[in-house]
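K.L.:
Got some structures for you, see below.
Computed from the coordinates by the stated procedures, all read-outs in this text should not be read as laboratory data. Small disclaimer: the values here were computed from a predicted structure and weren't measured. Cβ atoms are built from the backbone, for glycine too; each structure is taken alone.
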Structure I
Amino acid sequence: MKKSIIVSALIVWAFSANAQTDQTALQGTKFWDNWSVEFKAGGITPLTHSSFFKDMRPGLGVGFSKQLTPVFGLGFQGMGYINTTQSKTAFDASDVSMLGKVNLMNLFGGYPGDPRPFEIEALVGIGWLHYYMNGPGDINSWSTRFGFNFNFNLGEEQAWTLGIKPAIIYDMEADFPRAKSRFNVNNASFEITAGITYHFMCSTGTHHFTKVRVYDQAQIDALNSSINDLRMQIEAKNNQVMGAAQKIGALQTELDNCRKAAETVKTVVKTTRIPETIVTFRQSSSVIDASQRLNVERVADYLKNHPNAKVEINGYASPEGNLDFNIKLAQARAESVKSMLIKKYKISSTRITAKGKGIGDMFSEPTWNRVSICTIED
């Protein structure tokens, strides 16, 4: 009989595993995934030769389970049945069982990717049954268990399950020598319990199996082709950026030549007031390059030599890009020049006004308008 039960369990497991082969691949199949712990309480009563409700006595239990697939799971539980007679023992029996579970909803309806709000499990188990006697002579036997779990999955993450669990338990030894029958209704009890189960977090970040979309080779080839196309587009854009950088370098050189020409005019005119000084910036930047610090120093020298002079700094941006960003960038360029005058050259902040003027149109070449213009006020 033991062999028959083991063979039946293997057949159930094979049927469950076969039912999963047509499903989408699953995540959360590591050893430490899909474990749960359960606490339950209820009552147990003999099926025959007793009053069903009058002779029912309370039972408590705890169990651990591992869900191998969305259909099939294995569990281990211990039940203790409280003594309601005049015997001095607190428990009159205990049953420690190994369980096999089959989720009938997933078996026949397929696994949808998340547990259903309500599910039914079929349960079969084999265990060690122990009767506690008042005094020496405790009795050991072995048991089988057949039942159902009516499960209600709770919460947004469905980490908790409330279950109603009816079962029939057979004492497989009992009067077997006389009756020659293991599954004898006279040696069976009906158990009804309610329990709460917590499903531990899996490696996927969920409390249950997660579906994974399986791609065939044609889909993979199509995705690879799209990736290669994107790489070619990126390479083309990089070439455009390099060309733009070369153009910026040429324009920067031309602008440097313009500044040098302005300095020459200043020397010939020999005016006591320096002309407007221009500090240029790189695209999308408010950082003053080393090549531009000399222009800031010229403003600082003039202010140091003319204690009553003040300077107004107006920041500009070129028209490329987002308007709101360029408005903020223009202000940042003005503030960058002001900050250098204060921190490096110790010019009082009361003598400096910094304003962002937004998009500049002083120069015919749009990219030349990435500047801060310093105007001296005597």
Structure II
Amino acid sequence: MLKRFFLLCSGVDTHIVNSCSNGEQNKYAGIGATVFFTAVMAFIAASYALYTVFDNLYTAVFFGLVWGFLIFNLDRFIVSTIKKRDSFLDEFIQASPRIVLAIIIAVVISKPLEIKIFEKEINTVLLKEKNEMAIANKNQVANYFKSDVDKNKAETDSLKSAITQKEKEVAALYNAYITEAEGSAGTKKMGKGPIYKEKRAAHDVAVKQLDSLKITNAKIIAEKEARSKTLQADLDKKVSESQPIIDNFDGLMARINALGKLPWLPSFFIMLLFLAIETSPIFAKLLSPKGEYDLKQEDAEMSLKNILAQNRYQSELQQKTDADIYDKVYADIRDDKEVYQYKKKGAIELLKLQADGFVAKQKKSM
């Protein structure tokens, strides 16, 4: 049962192969087994690759089955269409397009499995790239808000600086009238004279201005600080909104790119393994000598070609004979007087009708 299934997978003519020896059947059963297991590997590889795309098990398995059947059909077609010839070079030229197709299929099959085999290493590369992207994204968003943040901070600092400057001015005026009263500065006269009163009055005015400035600037500073918090909240929101995109940066293309950043040798040997598996049925067919199945298949094809050649020759001969007969028949008719008179009479009647019609048209136009 299993042997018949693998023979079916190899694409051989079951009627011919069943009449062959057991060894010949085993050879083609082995080729069919290679075709079948290559399709199984293609199904696994495609299912994993599509799972990374759709993130849905049933969808991945469904399209993986479609891809597996496609690869199975292609491999079966490739093996079944290679015919044994008398020259190895002719066989190789015949198989060369199929070998190229097998190489392409092997690369396509091996890549998703490489991604699965080196999944941990790829995740490490992706994690590093995600961290770099997160930092770059945060810097980019910060640069986007930078002008507003800097402007708001500069205005807040300017308001606070104005208060500080005024406080220094008040302190200086306070020190001036105190030292005037003590006689340690100014007029050097102790007591609260006219100069002291002027300096005290200037200090009092400055204090009132300072109080007014504090009240005014405090309100504006509060607004600026609230604006600063709003800008920071918007920045954090922007960063948090873009973070899921970065976290999901682990699709098929990202993993292929990450695989390319790993050492190439292990990946290359895995690809060679699948290349050997995929091309092994073709090279097995090429390298094996003509067997019983090939001879019987060639004999059946030769018989069919002979029958078709005979049918073609008979058809051409019949066509030539019919042409000669009709040529002779029409030659005899051409010499028949009765037919000639009949044709002549009809031609004369036709010419008369044409002449009458021409005259009638000419009369209508006049």
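K.L.:
Here Rg and Dmax of the Cα atoms in Å, for residues 73-120 alone was calculated and came to 14.9, 51; which of the structures I, II was it taken from? Could the numbers behind the result be given before it?
P.N.:
Values: I: 17.7, 52; II: 14.9, 51.
Only structure II yields this read-out.
K.L.:
With distance in nm of label points 7 Å out along Cα→Cβ at positions 89 and 113 as the yardstick, tell me which of I, II scores highest.
P.N.:
Numbers: I: 5.3; II: 3.6.
When distance in nm of label points 7 Å out along Cα→Cβ at positions 89 and 113 is computed for each of I, II, structure I gives the biggest number.
K.L.:
Quick check for you: by mean projected area of the Cα convex hull in nm², which of I, II is greatest?
P.N.:
Values: I: 35.0; II: 57.1.
Top value of mean projected area of the Cα convex hull in nm² goes to structure II.
K.L.:
Could you figure out which one of I, II the value 5.6 for distance in nm of label points 7 Å out along Cα→Cβ at positions 161 and 321 was computed from?
P.N.:
Checking each candidate, the match is I.
K.L.:
Which structure, out of I, II, was relative contact order in percent (Cα under 8 Å, 6 or more apart) derived from, given a value of 13?
P.N.:
I
K.L.:
One of I, II was used to compute helix-only ellipticity at 222 nm (-39500 (n - 2.57) for each DSSP H run of 4 or more, over all residues; to 500), and the result was -32000. Which label is that? Intermediate results must be reported in sequence, preceding the final value.
P.N.:
Values: I: -10500; II: -32000.
It traces back to II.
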